[in-house]
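Once you scroll down, you'll see the structures, which are given as structure tokens.
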Structure 1
Amino acid sequence: MNPLAALIGLVFVAMGLLAYTGRWKGWIRFRRGFGSTIGFAWLWFGAATTTASLAVAVSSLRPVFFVLVALAAALLAITVVAMFWLPRALLPSWYLELRDGSGRRPR
């Protein structure tokens, strides 16, 4: 396993969790070419990176390796979609209230 890739993945997972829980909302203001769901994409990117680094660690176990690679590819596909749009089921309730409700800016 590449420890640097795993560490980078865990950092992105932490940033994505902060975005999903609403503890960090500053990323919503930056909309340069991407949708306002870019903060949520970091969670999926971190999960994909961590899963891929785990797949490299167990590469000698072929069935487990291929399952982890397929999972990492699916998470990466969600990441690409999440950079522009996410379905309502994958959006947290605080974000839906902000977007659809009062429209107030986050603090």
Structure 2
Amino acid sequence: MNKVHVKTGDTVVVINGKNRGRKGKVMQVSPAEDKVIVEGVNVVTKHVKPKKMGEQGGLVKAESALYASKVQLVCPKCGAATRVGHTKVENKNGKTVSMRVCKKCGAQFE
């Protein structure tokens, strides 16, 4: 299983493709496919047929998945798109845990 540098709820910016420069919140992460779904980015229109009697069909707009390599995390402290580093930090219980760190300013995420 692949590791993805973003988590659900992170604010990211698209760095490549037709949606370049757009910011949004990560709604879903799929590590097996190495893809993420970002709110308001890569919106596609689907034609939906009515399934039951009386149900209406039509056009439905929904966000489509992007490759995780096409998004970068936005640092909440400096506000810039940044790569993610990892550092070991000791928590309250005395265990060492891995924390994500902004490569530009050194701020910790979470």
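Here, each number is a calculation from the coordinates, and none is a lab measurement. Keep in mind it's a predicted model, so treat the numbers as computed, not measured. Cβ atoms are built from the backbone, for glycine too; each structure is taken alone.
Source structure of the calculated read-out (distance in nm of label points 7 Å out along Cα→Cβ at positions 15 and 55, 4.1) within 1, 2: 2. Given 34, 17, 11 as the derived value for semi-axes √(5λ) of the Cα gyration tensor in Å, which of the supplied structures 1, 2 does it correspond to? Traced to structure 2. Upon calculation of mean count of other Cβ atoms within 10 Å over residues 47-54 from the atomic coordinates, which of the structures 1, 2 produces 21.6? Working through the options, I get structure 1. Computing helix-only ellipticity at 222 nm (-39500 (n - 2.57) for each DSSP H run of 4 or more, over all residues; to 500) across structures 1, 2 gives 0 for structure 2. Structures compared: 1, 2; top value of relative contact order in percent (Cα under 8 Å, 6 or more apart), i.e. the largest, recorded for 1. Using the calculated result 3.4 for distance in nm of label points 7 Å out along Cα→Cβ at positions 23 and 95, pick out the matching structure from 1, 2. Corresponding structure: 2.
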